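Below, each structure is written out as structure tokens.
Here, each number is a calculation from the coordinates, and none is a lab measurement. What you see is a predicted model, and the numbers here were worked out from it, not measured in a lab. Cβ atoms are built from the backbone, for glycine too; each structure is taken alone.
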Structure 1
Amino acid sequence: MPALDHESAPRISRLQMVPPDLTARRILDWAGLLNARDVGGLPPMHGGRIRPGALVRSDVLTRLTDEGRAALVEHGVRTIVDVRSAGELAEDDVYPFAADDEVVKYLNVPFSLGRDADAWAEIKARYERAETREELNRIDLDGHRAGLVAIARAVADAPPGGVLVHCHAGKDRTGLVIGLLLSLVGVADDQIADDYALTSLNFEPLIVEWLDRMTDDPRERQRLRGLAEPRREVILDTLGYLRGRYGSALEYLMAGGLEQPYLDRLEARLVERP
């Protein structure tokens, strides 16, 4: 995997475009990361707010520096839920948190958990036919419910402190996880979409890194860029599809086996009442 040039990569370079309010305060400038933020402060429709520090999203932590690690711990993160596959983990040269870390608990809960060979063949065929990120997210909702339920359980069962969820870029798999959890506790679609779109603040280096790994062909790079760009319309479509096919985030997760005690713990963990 090509290394990112941290000297030339922008560091929250477009933050001036974000008003100095809740949104700006949620951006986490942790050394080594390009796409980290706290979803705390978003308002569920039935009152209260998402508890600041309770749920953090980011890109992969392999680039986190010692300074960045210290900032993560100071922010209150005490559990990391890494949703990457075993194959992706095998490519890591270094990871800043071990399974036996005494301060931060590390969990690998793959997004693809519970996916058998037959299911993967069907998902892969649908992936290959897909032309938009919206289609890919729909496929992920249909094909990866077991993994999404397992991730929700891991967040619910985490020890006291903040939970950080990450995949590689912190956009697609992480975006789906965060979108589901926020929708579950009543955050409006527009608020979820605004959070999703914040990924664009610093995402260009990650897009280029991914494109360099995928292809040198200019036309294919242009097509793939369309799949990679974090547009708020993507998550709005995903949430609309979720309701149209499954009813709601609650119904989707419960039908996948998430029991009421986990739902109660998620609500208590994520939502802060007045």
Structure 2
Amino acid sequence: MSAVLLTAATAQASGLVLDVMTYNVRWDGLDTGRNAWENRRPVVIDLLKTYSPDVCGLQEPSAAQTRDLDQGLRDYHYYMGDHARDETIPILYKATRFTLVDAGSFWLVDQSDLSGGTRRCVWVRLEEKSSGRAFYAYNCHLDHRAPDSRLQSAQVMIRTIAARGHPDPFVITGDFNEREQGKAIHFLSGERDLVDSRERYPDIIPVDTFRFLHAPGENQGTGHGFKGGKNGGRIDYVWASEGARILESQVITYNQDGFYPSDHFPVLTRLEF
């Protein structure tokens, strides 16, 4: 992300300016050898220090990985919910700038439907210490096997966000395991006719921050299998509530001499509420 562009945009901003990142860091139980977590850990930490997001929704880290990152990122605190399993979905936030005033998690799928897995969404409400301005951050990792589960998750998310306790703006980060053509992404983008017409959904249409600034094109993928190419699927997203001013958004291809710290690229957006 261009420091020149961001500096200029920030100079003109008068609201709450946030750098928001989503990043699937890949579960530590999947790889040995070069891509083992012990080798990737310092590079992930360097990436986060380099880009210094105010808020970062992580996907897939084990509880041990989250603790590793917490130890390496002293300016950050994290929240990963009450139902953390082997794979967690923590939200990192700059404790030097924000106070955690509320937090929680909720199921994204009907637990009677085992095909939906155990997907949850973690959320925090953060308040800027210097101004008292607050916002919500939601983080999720949708099912990679079941399109219907992803659509249901999007529906639950919209209903839950609409029922949040305060009318503060919000961001959503996540590995949605779905390209833009998928039903869940279309639903989030406002195409509510994809579901039962008898159902009424809140009039909440979040903004896909990357697509807001960038027309569809090649080399916008976020999943790359440790190979570094950008021609894969764009499945990682940063969304923002309507009314946000989207200043910049970029797929981050950070690596160290061709070594990539995850099989996903993070996405970083700067926005203003």
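The table below lists the values:
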read-out: Among 1, 2, structure where mean count of other Cβ atoms within 10 Å over residues 93-100 as derived comes to 17.2; value: 2
read-out: Which of 1, 2 yields -6500 [helix-only ellipticity at 222 nm (-39500 (n - 2.57) for each DSSP H run of 4 or more, over all residues; to 500), calculated]; value: 2
read-out: Ranking 1, 2 by distance in nm of label points 7 Å out along Cα→Cβ at positions 125 and 205, the structure that comes out highest; value: 1
read-out: Which of 1, 2 leads on relative contact order in percent (Cα under 8 Å, 6 or more apart), largest value; value: 1
read-out: Computed 23.5 for mean count of other Cβ atoms within 10 Å over residues 165-172 - originating structure among 1, 2; value: 1
read-out: Comparison of 1, 2 - label where mean count of other Cβ atoms within 10 Å over residues 133-140 is highest; value: 2
read-out: Of the structures 1, 2, the one that 47, 38, 30 was derived from, the read-out being Cα extents along the principal axes in Å, for residues 109-244 alone; value: 1
